[in-house]
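Engineer: Next come the structures, one after another.
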Structure I
Amino acid sequence: MAERHLLELTGLSKSFGGLACLSDLDLHVDEGEIVSVIGPNGAGKTTLFNVITGVYGPDDGEILLDGESIVGLEPHQVTNRGVARTFQTLRLFLNMTVRENVMAVQYGETKATVFESMFRLPRARREEREIRRRAEEKLSFFGQRLVGYRWDQPAYSLSYANRRRLEIARAMATEPRILLLDEPAAGMNPSETHEIAELIGKLREEGKYTILVIEHDMHVVEGISDRVVALDHGVKIAEGSFDEVATDPRVVEAYLGLRKAETK
């Protein structure tokens, strides 16, 4: 039996001022799958994430999450449906503690009123304990990197790699069905990059997350991907296994230019 498409995009198009950033794009991610999106700068990768998550509305096309349209929803509504993302440029509360950063993304789902919260009434206290517990649970997923004394450290004290982990923990705290990771290995050294690749695999195997990832590092893409989708100027130019896509002449041309591709 074929895997169910958890996320399915059909005929997705988006332009800005006459410049087409996505053109008639079809893409799907099956439940439990890791799909990588690659392409040169300006290929439309981040625009793709912004359209999926409701930052921009598509000009045309459909976005289905588990068979239901999420087009037209606000970003927080898309998150509530089960889509969480990280950003290429980190978006953390640097002066808040590590634990508070993960707790903060959960407050939108609390039921306690302002009055109950101000006066620390029983429902507010119960919800606060549950939010704290869940934050510590998500942080513990990363082993020794984000546990113990680090829970009470300000986020600015973390290494760059651990800040990346913290942003993923924040996304996990929304209890998503699919994680969208925007260049999780950006700015990392080879050792950190290897650890991030292992972490993405662990997110799927142990966390049971479905993952759509944008990544420039081909070693990471090769190591984690069930399928790879290549974009160029908003158009899908190749799709398949890593080896199939990496050796596709259109992908080589997109990355290296026609002249260089011909001399290889």
Structure II
Amino acid sequence: MDKLSLAKERELTAISARHGRRKMGKTIVEGVRAIGAMLNSGVVPDYVVVSPSSLTTEGEEFLRGLANRDLTIFECDTKRFAKLSDTVNSQGFLAAIKTDLKQVDDRALANARFILYLDGISDPGNVGTILRTAAAFAVDLVAASPTTVDFYNPKVIRASAGMVFRLTLLPVNDPKRFFDRLSVNDIELLGSAPEAATTLETTTLAGKVCLAIGSEAIGLSPIARQASRRLFRIKTVDAVESLNAAAAAAIAIHQIATKLELI
């Protein structure tokens, strides 16, 4: 393995920030599990960085597996790696990848039975957990508003356990246009709202659905609320005012997937 150059180190530092990721079209994937899921999904990194002195037995085995692949691997010492790492207890692996998202056209929307729209969810842990749930319950496409944390935030990738690479993702720059595209493709926008009179349990679904989940603090944005054909709430005991966004999404995704007979 070659030593990590200062130029690569500066690049990794730059793409650790959102503006750097957007400008350079790259992000960082960290950890054995996330990098393994990335590779298994067919994503080839620009390069992998390893800190040999930080490796556990599992890490050493993982490194031997990487050596059998046609990958560019750099090594760096523990001190340099710690500056690049986004975790408290690093596993000694990170990878730089391109984040070019596939263009989602109307044909892809028309073929989708179940779409998820994340509306203003800023916590990367929540978004990553939701993506993991979406992958588990047959969501065809996940879209995100401009105010939702970006899909390739390293913390999102880690919280998703690498499932971000198994999903079709659509960053939405113009929510109104996106909602219009849903309508044209006969996809019902179903909004989650704690104050809604109708519960999800009693909601009848037919055809294609887009579930809109807002943040716990604010809920759905006015434009998403207005575009929703129906609003629903998740039935809870009266003492609980609202659910964490990831928890609400998990319950709703599972119930909708069950109603649509996707699982």
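Engineer: Here mean count of other Cβ atoms within 10 Å over residues 36-43 has been calculated and equals 20.2, so which of I, II was it run on?
Structural biologist: This figure was derived from I.
Engineer: Using distance in nm of label points 7 Å out along Cα→Cβ at positions 124 and 156, single out the structure from I, II with the greatest value.
Structural biologist: Max of distance in nm of label points 7 Å out along Cα→Cβ at positions 124 and 156: I.
Engineer: Say we calculate relative contact order in percent (Cα under 8 Å, 6 or more apart) for every structure; which of I, II gives the highest result?
Structural biologist: Once relative contact order in percent (Cα under 8 Å, 6 or more apart) is tallied for I, II, the winner is I.
Values in this text are rule-based calculations from the coordinates and carry no lab data. Small disclaimer: the values here were computed from a predicted structure and weren't measured. Cβ atoms are built from the backbone, for glycine too; each structure is taken alone.
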